[in-house]
Every structure is written in C-alpha cells, then in structure tokens.
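Some structures are shown below for you to check.
We did not get these values from a lab; they are worked out from the coordinates using the rules stated. Keep in mind that what you see is a predicted model, and the values were worked out from it rather than measured. Cβ atoms are built from the backbone, for glycine too; each structure is taken alone.
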Structure 1
C-alpha cells in the first residue's frame, strides 16, 4: 500500500493538526496530508514548537511558516523556554514540554498527527529496555491514544525510515536537518546511528520484529489495564478517588504495585518509578493508622489518612497574606480557586452588603473553633475536622473569614454566626480536590 493510501483511513475529526518540525518525517507527513486533504473530514492545520535549543531555531521556524503558507495550511507556532537541569535528559525535557503544548492545543474531537515510524518505534523499545521499563514502557508508542481533549495518531508507525526517504526524494521534497539528530551523546541518536545499523546488518528486518514485540506488549498492557479497571472499584477507600489501605494490604505485592500504578495513571498524575512505588508499599501502607507518612516524586505525592490512601499534586505553600473582600468574588492565591457569597436563594451578594467593612480572609489564626450554624454548642475545629474526615495536611487550606475580630465562617464548611443568613461558595482547582473529602 502506498503512503497516500493511508490518509483516507484516518478517523473523522473537525480538525487535523500536523506536528511539523520541518524534518524529513514531518515533511513527508505534511505533504501527504496536503496532497490528500480532500479525503479528510475536517480542516488541516500544522503546529510548530520552537524549542530554543539551537541557534538555527528561528530560521527553522521561518522556513516552516513559508512552507505552510505555500501549501495553504494554517500554522500555529509555540516557543518554549526550557531550562535543562544537570543530570536530566534534554530529550525527555523537550518531549515533555512539547506534549504539554499539544495537550493544551487540542479542542474536543481534534486529532494530532505525528510522523513517528517503525524505526522510531524500535528505538523507543530499545530505550525502554535499557532503562529497565515495565510492560507499559515496553509497549513503546501506541498508534492512537487520548491527548488532552482530543486524540494522538501516528499514521506512519508501520512504515520504515527508508520508505519515507524514498517518498521524499520521489516528490522532490526538501527538509531541515537538525544537528541534534547526529549528536551521539544523546541516547536516541546513539541507537539510531550506532546500534540499529549493526542490528540490521545481522537481522535486516529487526526494526519490524522489534516493533512487533512492542505491539505484543501493548496488547498485554491493554488487557492488564482492562482487568485493573474492573478490579479498582473493589479497593475504593472511604472517600472518592482514594484507596483502602486495609484492602491493599490483603493483596499480593505484585497486585498492589499494579493497582497503585493504574490508580495514579487514572488520576492523570506522573506514575512513580519502582523505587518510589516500593516506598509507598513499605512506608505508607504499613505505617500506623495515626501516622502521616509522605512519599513525593516529581509532580505528585502520596499520603494517607486513617484507612484512606490519597494521590495528589504537590501541596502548594499555605498563603500568608491577609485578603480583604468587599465586592464580587474573591480570587484566592493559586491554585486555591475563588470565593463567592450568596443569599439563601443563591443570588450573589457582596460582603459589604452584610458587613460594612467587608471581610478579611486568612489561612492562619490562633487555634479556635466556633458554634456552627444549626448546632447548639461551641466546637473546636480540630474536632470538626476529625468528624468530617478531612486529613490534617489539607486543613490549613480552608480559609478563615473574619468581619473585624468576629469569625464568620471557615471556608464553605462551617458558618459560625446565625445572622445574617448567607452561604459561602468556594470553587476552583484546589476546592475541587477538597471535594473528595466531603462525607
């Protein structure tokens, strides 16, 4: 089958985005789509990410812009500001930043097309083997996967680099040659230029057979995820999105590991490596119920409260500023969301309508409590938190609302005065997380 025959088989979408770097692979993909755009159900557009890692990057961006203009294809450009850290992979940093851009770009139903091919797949699996990856890593790159609000599709994944090169020459295409692709200090470049050619000299079809192994691993991973998805509800903790530590401890270590990885991935947070996973099993699951152990890795942390295991983004610093709230809604420091005030009918009101001096919002105050509306006696917040099942490490993020020296409310949980009759509404990123702790 010719490369052009691949295009009519693309899934329908309102818009197809081509990840266009200007290199050989993406040049071929862009040309294929441009030549066969009538077979597409939606619009065709391209996206170029300027990584800022090469002196020629500005010239490459300009060339991509001219090329897309010549083909009548809209081009959206993004510029990254990467700060590589010592000891961290530049390739991994650039890739992570690039896909972050792609996730934000895609509208619902849209498809991002990348030009990865069979040789890329072989390199990816070899890298995974060398890094000691598990089954998911050995599955390498899927042909289709969710990405942001849309989908990622790799239509050339079953074709080899020689096929793309032959097509480019037949069509008289020109392309950008990135010197980083020749840099043998980079793992992927070393595999591409030093390892795979030697493997192919002994086993000419090795790229295809390696890719086939990746496909088998992908099938096994899909089956495992299906089974874990069916099993996960049986390990549900007391609160939504948590796991029961008691139930996890009754499972085998291998099942624990698989469930934990699946649970964390479902929460769209970075899955820990084996070392951090073992720490979760040893330090968190087996800790005494009254302890508050913590395991942290880049982008996520695991904590426990009573019998519940929680996965969450790293907690932000507790705000120190005192905020004055007179009118409208109040934006809290990121990522804590915003506060609104309503009357009993749900109509928005300004704090100044009830309290002439408005309200003060703060996140720290001397240890105290209040007489919650509807309850007849004074209660300390520590007791209220315990009864509500709110973990100690979340409690400092529930703001105090003061009118002068009088405590009016604690977040949207407890109203501490009988009059006036009002409701606090707390919405936004961090409040959405706290919602899982409502009894």
Structure 2
C-alpha cells in the first residue's frame, strides 16, 4: 500500500463546496480521506507540508493541441504533458489537430499510449468528428471511443455542413460523448486575420466580424435542440456568443462553453504591435467582449477555462502577422494569468476559479477527477497564491509562442500529483 499525506493546506473543492484547513490522504492512487489531523498515528511513504498553500482537485485542460503525430518540432505528447504538470494540470484533453488527424481507433490508442509512456499528465484524446477533419464524411466514431476518445471535434476547423454536424450529434448522443465545435462561419470569416473593427481598419488588415462567430453559435444550438446531443463551444470570444449560450442554458439545452486566458485579458488593440503571438483563433475581440466573457464567468454561463494551447515553432511564428499561423501556448501560463486577471484583479472566488479549471471540464467530458471526494482519483494540484514571478520563455513546451512573456504575475503550481504520484515538484526546479 502506498500512502501520501498532504498536510496543513487550505483545501478548495467546488464539487463538494468544501473550503477549509484540512489534510488530504491519498492511498494507492485514490483519495482516501479529507479531514483535520489525518497525520495522527499514521504511516506514510511521503508527507507534503502544504502550509500556506491551496490544495485543489487536479486541474484539467480540455483544449490542448499536442501535435503528435506529425509535428514533433512544435510539440510532442511528452513535452506537452511535462508543460501541463508544470502548469498544474493533471489531465489534458487533446484535440485531433495532428498529421494524420486522430480519426480512428489506432490514432486514439496511440495518444493514450504516448501519454502513459510520458508518465506525467493524464492524456485524453478528442477524436475527429469527420475523416481527416475535412468536414464531409463522419470519422470512425465508435472506433475512436474504443481507442479512448472522450469527445468528438474537428478542432479549429468549423463543420461547415449543418447536416454533417447533425449526424455527428446523433451518433455522439448514442455513444454518450460530447461534440466540441469551433464556432465560426467560414463564409463570413473569409480570410480575416483579426477582429473586424476600428483597429483592423486602421491597420489595413482583413477582419473577422463578431457575426462570423455568433451565426455559427446560433446554428449549432439549433442542432443541439433538434438532436438532444451535448454540445460544447471550445472557445467563445464575443459578448453575443455568451448571450446565445446563456439563452440555450435557460431553455434547458445541454450546451456548454469555455473561454481562454488570452480572450479574457487581451483585445484587438494588441494587434497594433503586429506581434504574431497575438494572432489567435477566434481573434482577440474588443474590451466590451472581454467584459461580456467575464460577466459569463460571474453568472455561471461559462463552464470552463481552457488554455487553447497551440504550439508553433519559432520559425513558423517569426514571420509577417498576416501569414503567421494562429495560436498561442498556454499550459504553463493559464493558472497565473487567470489568478491575476480574475482572482486578484476582479475578486473572483477561488472556489469558482477551481470549478472552471477542474470540475467544469470533468463534467463536460465525463472525465475522472474534478473532486477530492473519497474514492476519487488521487489527482491533486497544490498552489501558492502569493509567489510573485515574471513569465519568461523558460517553458517546458517545445514552443515559446506566448503573448504573456514579460508579464508580472502572482501565484503558480508548486506540486502536481497524478494517481497519487508527484509528477511535478517546484522545489526540484529551485534546487
């Protein structure tokens, strides 16, 4: 029997509404007990003194691109999962944006196996909804489930055909899986490289209107109503999109959404720098949209915060803004950025932030974890809310395309524990 005791920490578990000074005991990879003074009379392989720190269910990032197979220079499952645990994430759900796409049983099995070989974060594949993510023929959805896929999505490609998406939703409902969509109408988005507005006009760059997102959100909600399927919007970026999701929830539809740290903290004004590291999909919007996203977090419309971790090698990003690929990394910065933007600056409760970063993703995808209830997986993240530091390019990710380099932040992960194993210990970096 292996036993790990986390003593003297402040436990925050939104799944059970628990917030207090308690110990956590992990035995044989699962939560055995949460309570006061668990050290009395016990024998443990290891004791972690969490005095002054926060103990939460292992964080879960439900929107990550790890690029393997096919683009190892950008990221591998090993490098990505190492970045994940350093950022406090015990689990990652991986988009099928690989070469070839993960659209069959073997592809999903490969990612699960590579995750186990890496021995860091849990890796959960998200299988492609259509073959090669081309938006035409359905992928081998049943085979993907056998291989370990926890949801279906074409990643950052919208499914243009409403009929194809309707069929995907029907099969997903039968297989008890969520359909994850990228809400963008490609006809309205055209060749835009940023948000369509005053800034895009002043810079002379083609833009994507808010309508290109909101039209697709409205269409997909209609299909969720028709099919009864679970629908998740991978990242919403406009006030209007949040309003549409809010209305769908009020109607009782199984519709959820996530937002990213960069859409919560940056606006299209950032594009004036022409820095390719602020080119993302969907594009950075206006300050009013940022406020709309935060209102959605405060009133419960937003279900999760996801990094949208999209690594690109330096060679790919260090080109003109218009031709650079979209995407930023986020596994190692999501926690400090959201602590800064939401908890320290906006007064969001820590209980709500942990819900967005752990319990919410677990519920949406049906993943183990998200709680420290006895019997739950022994996945735990231990945070220091007070440690001040500056984000640098010293990432575990293979790529460095972050818009947050140079930001002063407060708070970070100090330990990440997966199935009772300490897979990240910050003190080892400091020694």
Structure 3
C-alpha cells in the first residue's frame, strides 16, 4: 500500500513524460506485502491459575517478513514485548514465545502480533484472552476422634472424622492421618484415607506411644486446606510375657524316699533370662486334681533355678512363676515321675564309702570352656579300701552363695575311677556327692574352688 502511494505521488509531480521512464520494464519491482497468520495460544484460554502459575505458549506464522514482534498488555497497563523463537520454513516462518501467568493480575489480556517485510511494509493481528482465578472451596474437618483414649502399647485404635466443603460433605478427597508423640513438636504422617459419602472417613492405626492424633487435608486447585482438632491417646506399657523353659524333674524313675532334683530357667519377653525371681515347685499326685506347693528357688544368672524334694509317690511336677510388676506369670510343662515303692530290705549292715582325690581342673579357666573333674570312689571291704562302682552326683556352689546346686550324675568305673566334665560359667566351689545304695553308705568329697575368667 505504501509503495503504491509513493508511485502515484511521483506521477503527479513528473507528468506523463516521466511515467514513461518508470514503467515496470525500466524500474525495480515492488517487494511483496507480508502476511501474518492468526495467533494460537496453548493452553487454550481462559488460562486458569487457581492451582498455581501457568506458562502459556503463543504461536503464529509469517510470510514475506524479515522480522516479527509479539506484545502483551495486562488488564491495567501497557504493551510489552516477549522474546520470540524463529523457525524458518519454505514459505512460512514459525514464531513462538512464552509467558508465565500468575493469579495477579487476572482479567482480560490483549496481544498484538506484528510482521515487518523488506522496505518496511507491515502486517499485524490483534486479540485478547482471559486469565482467571476460580474461588476455592472453604473446607473444615469436624467430629475428629481417636478411640479408645487409653490402650496398651501396640494396640489398634480407630481414627475418624468428616471433611466439609462450604458446609457440605466433601467425598472422594484424600485426608492424611498424622501423629505427634508427646514431648515432640512435629506431626508425622501415618496413613492416608479417602473420604466417602458425606465426607466421612476412618482408619485403623497402631498406637505405640502416647501422643496426639489429627487429620489434615492439603489444598487443591478447587479447595483450601484444613486441619482438624487433635485428640490425645495415652499408651501404657503392657506387661511382658514370661515363660519357664527346660523344666525337668529327675531322676526318673526314683525310689520312694530318694531325692528329686528340679531344674529349669525363667525367661522374660525380650530378655535371655531374669535373676532374683522366685519360682515355686508344685506336685499333683496320680488320681488327684489338686496341685500342691512343695518348695521353691530364686532364679540366678540367666534365670536358672534348682530345687529338690523327697520322692513320696508317683505324680506330676511343674514349676510356677507368679509374675511381678510389669511381668505376667507362667507355668512350665508338667513332668511325670514314677516313684517305686520298694519292699523293706532285709536288715543288712552297710559298708562305709569314701570319695578321695577329688580335683577340678584346669584352674583358673576361661568362661565357657570345659572344666574337668576327677576323683575316686572306694568302699571299706573288711578293713581294706577297694574301688567301687556307684552313682555319683556333681554339685556346684557359686561364689557368694550358700546353696549347693545339682549339676549332673554319672557312674564311677568298676575300679572306682570318677571322671566327668561340664562348661564353666561362674567362679565357685565344686564337689562330688555319693548318695549310697542298699549296700553302702554315702559320702561327700572335699570341695575345690575354681576361678572363672571373663
């Protein structure tokens, strides 16, 4: 258009003769007029920035243009240019630019795209679009509760509540259940639930510590966030379970009047054993339904106990722990022992016996290593001491204790030689005990002290 105006003006000034000199055959052809395509916007308007900033891309094409410019004007303000990226084609050239939109200023924005060709000719396109911020719903969590309010550690509790949006139940939304332990400042997420019909929600969680529970709804593009009131749940430490293991009554069978030994160990949940607890030994005779207390012992290191009683009649034996503060009681498995009722033996004169050369070695010894014992059992054979084969028991008295503890029994050889071994765990005294038999009286060896090194 501008080029045609210039040609007409020259024709008036120069007259008809001059026009003959400016014919197309004698002068340069006018440059082509630039063209510009409509502008496309992605995402398509309106541009919704309710949920946060949105970056929009503006694209248009030009033909016969050397340069292009794209300008934006906010609802209240002036045009300003944005940077464009040029992509050349065979005929049309592509131009793209981006702009980040936020909640302010929202309203009607205007745009102006301009293409400039050779010689200064221009083409342009204009338009507008909306930037909107939708109103978020006001939410509130009501009727939140954590029940029951007092539980044992590790018990399950129920947390529940209702999510409202603008006063109405808000279904299909994610709600976080959070917990803050007493004495701390921060809530931590435990689980997430989805609200159901009417906005109600609930979850079952495990309570491991006293503290405060609450529900939290995080803001979305459509709704504002909210937090419920907190509800405290007190957690008390539950009693630990106990168990009596390895209970044994021996020997089996046993003659009436002989001594029965009872051994075992008391275990408490989470520990190998517990010392200083009294364990009772109870007996129920064959044909009876009543358990009767017989004796007891106080547990030592690793919860082990040892007790003894005289065998009277056949029946069941068991160990029983009454429990203590914070620990539940327990009962061992029952062990049946047959008691033989021998006929009165004929009056015979028994022979004396003796235990000699008793020795516990090596000493000192490292804890957990085998401690060996030797000695000799002899009988008085009409004034001459001869080796004798008999059942001998090994006993141990820990350092600082006043009670001898049964360890094991074994037989001497025909020559009376005694030998056995056990693992050493504690320092203390050791000795052999021969209880005698129908032909001989019993005897006790000397005691031998052995120090156990850690």
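To test your reading of the models, identify which of 1, 2, 3 gives -10000 for helix-only ellipticity at 222 nm (-39500 (n - 2.57) for each DSSP H run of 4 or more, over all residues; to 500) when calculated. Derived from the structure labelled 1.
Suppose distance in nm of label points 7 Å out along Cα→Cβ at positions 79 and 335 works out to 2.2; of 1, 2, 3, which structure was it derived from?
That value comes from structure 2.
Among candidates 1, 2, 3, the computation of distance in nm of label points 7 Å out along Cα→Cβ at positions 151 and 239 that gave 3.7 used structure 1. Computing mean projected area of the Cα convex hull in nm², for residues 255-390 alone across structures 1, 2, 3 gives 12.8 for structure 3.
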